[in-house]
Structure P
Amino acid sequence: MKIVNPLEIESYRTRGGTCCRQIIYSVSDDEVLTMCKFVHGCSGNLQGITRLCVGRNIDEIIKALSGISCKGNTSCPDQLTKALEDYKKRKSEAIESAERERAEAGSNAVGGAND
């Protein structure tokens, strides 16, 4: 069993009036959900969702649970997909930013050598 690094734990405040108010989760480098905890909500259902999702690729989870409706056109499983989509977006933006910085640093180093 993988020990979750506390620095890798993500938190998502749910929207849309679901019983669950927050989702705390962790995703591995290969995009597998490694830990998931729902704050408030229907304990049995949320434990079931967690057991079914932990160990699965986040794209599989998004595909399986996206669009499930309970309250206000969303649900706790749907909110988990929103959290994972938000995670993917932030990760993608961070990678793009790091690549831009590396490219700029490389072009500055080349330009500086020719001066």
Structure Q
Amino acid sequence: MALRDFLQSRGIYSLSCVLAAMLKDEHEICLGHEHPDTITLMNDLALLYQHQGKYADAEPLYKEALAGSQKALGLEHPYTLTSMNNLAFLYRHQGKYTDAEPHIGSTKALNFVL
């Protein structure tokens, strides 16, 4: 288990976020913005923010992950669909159902629901 995951499992989100952000930044530098590992780390960091109620910090990361995944992997790739689902879940959690609907519709149309 990575230190970041250990801290998260103990509810130490602030330090876990710092480590996740550093890891994401390093991946962006070394592998590029649209690399699948970088996209996964963007989603992970956004989820950490979401767990803390930091929706304004989570949303742009989810959007970045979705845009990068669509460009690099295509609309039907599981990473892209996961990114769509994550963004839709964030919107639903905030009661922004009209913002969530296009993403939910896209994943349902492709028979991908988490």
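What follows is calculated from the coordinates using simple rules that are stated; it is not laboratory data. A quick note: this is a predicted structure, and the numbers were derived from the prediction, not measured.
Table for the structure above
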item	result
Label whose coordinates, when Kirkwood radius over Cα pairs in Å is calculated, return 14.3 (choices P, Q)	Q
Rg and Dmax of the Cα atoms in Å, for residues 43-98 alone from the coordinates reads 10.8, 30; which among P, Q	Q
Origin of the value -17500, where helix-only ellipticity at 222 nm (-39500 (n - 2.57) for each DSSP H run of 4 or more, over all residues; to 500) was derived from one of P, Q	P
